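Have a look at these structures, which come just after this line.
Just so it is clear, none of the values below were taken in a lab; they were calculated from the coordinates. Everything numeric in this text was worked out from a predicted model, so none of it was measured. Cβ atoms are built from the backbone, for glycine too; each structure is taken alone.
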Structure 1
Amino acid sequence: MPRTASIESMKDHIPGVLLRERKARAPDDIHVEIHAHAPVQEPVVVPAVPEPMLVWIVSGEPVVEERPLGGEWLAVPVRRGDFYLTTSPAPVEMRWRNTGPEPFRVMHVYLGLPLLARVVKELTGNELARFALREVSGERDPVLSGLFEALHGALSGPVPAGPSFVQGVAQAITAHVVAHYECAADGRVVLRGGLPAHKLRRVLDAMHAGLAEPFDLGRLAALAELSVFHFSRVFKQATGMSPSRYVARLRMDEARRLLADTSQSVLDIGLAVGYTSPSHFAQVFRDATGTSPSAWRAARQKAA
C-alpha cells in the first residue's frame, strides 16, 4: 500500500512559518500554502500525500537535498521560479541550506484528486488509476511559473482572491501538468490513499501538544477512530515511522529547538519534551545526536 498522509497534515511535518493558507473548498479544488523557512534545516521526514504536490520557490537560493528514508542524498540548487512535483507513494527526508540573501519562501499547491481525475479523463481519455506523473526536482517551466506567480500574488494581496479566479488557475495548472508531465505507467495501477485529512491532523495536533506527556498509543488510535493495530500500520505507511518513534523524533526536534533558541535549562527542556529523568533525557539525546544536550548547545552557540 502507498505510504500516504494528507494535505491538511503537511504543515505539521515541514518546519517553518505558515504565511498564508487557502484550503480547498470542495473536492474538485486545490489547497495552497505559502511558507517561510529557516535558512538551514536539519533532516525532516516529509510524508507522502494522496494528492500530487507542487512546490514553487518564491524566493531564496537554497541547496535542497532529498532522499528516500535511509537512502543517498541528492542535492539540487534552486532559485526563484524553480518547482518540484512530487507524487511518490513513500515518505522522503529533506534538508536545505539557503545560500542567498533573500529569505527562503515556498508555495505548496496540492491538486485535488477529483480535479486531477476529471482533467486526466478530458485530456487523455484514461482513468486516474491508469495515469502517472513523473517526479520533478528543481526544474523551470515558464508556463507554470506564470500561473504560480498569479496565484501567489492573488493570495498574498490585501484582498482575498475570488473562488472563480483560484479555480480557473487551478484548472490551468492541472491541465498543464497533465499534458506535460505524464510518465509511462506501463499499464500499472497507480494507487492513492491515506488517512482522511481531519483524522491525521487531529492526531498530529495531539502529538505536538502532548510532547511533555507520557506516550499513549491507545489515545492516538482513538483520535483517529481506528484500532491500535490498524492505526499503527497506516501511520507508519504515512510517515515511515511507528507512532512512538515519530513522537520520539518530535521530542528531539523540539529539544534541539529549545536548546538553540531559548535559555531554558537542560533539566527544564527535558521536562518540556517528556523526560522526567535528566539522565534518561541525556541518553536519548546522545543516541539521537551523538553528543549531550549541553555540548550540543555549546557547539551551536559557538558556530553562531
Structure 2
Amino acid sequence: MSSATDHRPDDASPAPAGRPGRGRLSAWLFWDAPLARVAWLRLAVYAFVVVDVLWLHSTGRYHGAADPVWYSPLVLGDWLGVPAATVLLAEATRWGSVAFALAAMTGRAPRMLGWATALCWIWFQYIAFAYGKVDHDRADFLVALLLLPTVGAAHLSDRRRSEAAGFALRAVQLMAIATYFLAAVAKIRFGGWEWVQSATIARAVVRRGTVVSEWMLDVPWLLQAFQWGLLGAELLSPVIFVLALRWQRRVVGAWYLFHLATYAAITIAFWPHLVMMLAFLPLERALPAARRRWDRLRGREVDRGARQPLVAPGRDG
C-alpha cells in the first residue's frame, strides 16, 4: 500500500491503468481514498463501541456470572480453546472497550489504541454470543475495527489520500453489502423460495409491532409484497458497486430509509451495520461544509449589522 499522497479534488477511484502492472481489481481495491474520511469513520466507529457495550448490547456482562455449563464456544473459540468467561473477564473487556475507544477517538496512537479496542470489543461480543444467538449485523463492524487502524495517522481535516485508506474503506463497503446479500442467501437456503409467501414479517409484527405496523395485519398481501421487495433488494445489493458515486449515495440513503421504516414498524435496528454504511458517504466534506455554512451565517450577521443605522431617522429626515 502506498503512503499518503497529495489531495485530489474528487473522491472517485483512480483509473485502473494508473499504475504499471496493476490490474483492474487491484486498482479498485487499493484506490486513493481521502484520509479525512477514515478519520470521520473511525470517530463514528469508536463512539458506537462506547454506546454499544454500555447500552445497546451489554448482555456479555451478565454471562460472566453464568454457570459454565451453558457455555457453548463458537467456532473460533473452539479452535483457540477460549475458556468460559468470568465476571472479571467480562467486566475487563467491557470497560476496556470503553476506555480504549474513548482514547482512540482522540486520533492518537491509532494502531495501538485501535487494535486494543478491537480486541476488547470482539472478546466482549464473544462472551455475549457464546451463551445464545449470534447477531449477523456485527460481522462488518468487526472488519472495520480490525482494518481501520492499519491506515495509521489521519485527522478530520486531512487533505491527503492513501491507498491504505482506500483498501480499508473498500473492505468495509464489501462487508456491509455482503450482509445484505448473504441475508437473502440465508432466506433462500433455509426458508426456500416460499419464504416470500410466508408469514415471517406478519409474525414479527404480532410479536414486536407498533402503531405504525399493526394495521398491516389486516392487509396480509402488503406484508408479502414487502417480503418480495426486501428479498429482491438484498439480492441486487451488490449492484451498488457499478453505480456512479451520486447513485451509490442515493442507494445508501434508500437503505437508511428502509432501516428507519423497519425500526418504526417492529423496533428492530442493525445499529453497527448502519455505522458501516457510512463508508460509502463523503464524510470528509462534513467539516468544510459546516465551516462554509458558519462563515455564510456570520457574513450575513456582519452585513446586517453594517446596514443597520445607529440611530433611526426621524420623520423630518
Structure 3
Amino acid sequence: MGTVFAGKEIEFSYNQKKPVLNRLSLSIGEKQIFGLLGPNGAGKSTLTKVMLGLDKPRGGTIQWFNERLNASTNKRVGYVPQDLALMYDLSAYDNVMFFGKLYGLKGEKLKKQIQFALEFVGLWEERAQKPKKFSGGMKRRLNIACGIVHNPDVIILDEPTVGVDPQSRNRILDAILELNQLGTTVVYISHYMEEVEKICTHVGIIDKGRLLCQGELGDIIEEFTDEAVIRLELQKKKAHYAQQLKSFTVLDAEEPYIHLSVPKHDVHFISRIKEAFGDDVKSFQYVSPNLEQVFFKLTQKNLRD
C-alpha cells in the first residue's frame, strides 16, 4: 500500500518565536482512516495548514502522492474545516456548486458530482433550501458535501461532528466509513476519542509540535499501555475500604465508583478483588486498554482539556 502524504522534519513558527512544529515527521498511507490527535495547542491546526500549503514551513519537506505540493496534488485533496465554510444566502445546491467550480469542475461533470455529494450526505431532497434553515447536523453534512464534490483521493476532516446530535454524528461517521470503502484516504481530526477508536485504522498523536507516536490503532494501544482499568462499585463509601485499597493502585474514586489500575496480563486480579472486598462488590467492569490511556500516558493530558 502506497503513501499518500509524507512530511519529514517539518518546522514552523510564528514570528521566529517558539516552534509550533518542531522537526515533525508524519506519513499517511493510502486508504487509511488516519486519526490525528493532540491536546489543545499541540499544533494540529498548524500542521493541517502546512499540509494544505496554506502556511509555508521554515524547514523540512512535504510530499503528496510522492510529489512536492503543487496545483495537481491540491486537486486530489479535499478539506472540511471545523468552522463551517458555507454561504447562507445560497441554496445547498449552489454552495456545493461553488466549491465544485473552485476545483475546476464544469458542465455535466459538475452537475453529476453535485448530485453525488448531496446524495452521499443525505441532503439531495433539501438541495433547494438555504443552509441558514438547516439544523447543526445538516450544516455539518453540507460542509462535507462541499469538501468531497471534486471526488478527492484524500479528505481532511477537522472536527466534523462537533456540536451535532447523536443521530447526525452517527450518520456522519457512517458516511466517512463509506467514503473510505470507496477508496478515499481520510485524515480525521477529533476531540472525541470514542469516534477515533470506532472508525480509524491508524492514529498519530502530537504534542508541543512533536509526533509522539503513529501506527495502526491496535499496535499503538498494545505498545503504549501496560495496564487495564477496573471500574468497581462497592456497598459503602471509599473511606470504609482504606486498608484494602492500599494494595491496589487507585486511579480515581468519584463516588460511587473506584477505578483501579491493574497490569493488563494479570490473570489473578479477580481473585484479588474478591479476597479484598468479598460480598461488598456491587458491580465490576473490566475496561480493556484503550486509546485514551495511551493519550494520557504520552501527553499527561486529557484530550478535551
Task: Per volume of the Cα convex hull per residue in Å³, the highest-valued of structures 1, 2, 3 - done: 2
Task: If helix-only ellipticity at 222 nm (-39500 (n - 2.57) for each DSSP H run of 4 or more, over all residues; to 500) is computed and equals -10000, the structure in 1, 2, 3 - done: 3
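Of the structures labelled 1, 2, 3, one was used to calculate FRET efficiency 1/(1 + (r/R0)^6) of positions 29 and 61 (r between Cβ atoms, R0 = 30 Å, to 0.05), giving 0.40. Name it.
Source structure for this number: 1.
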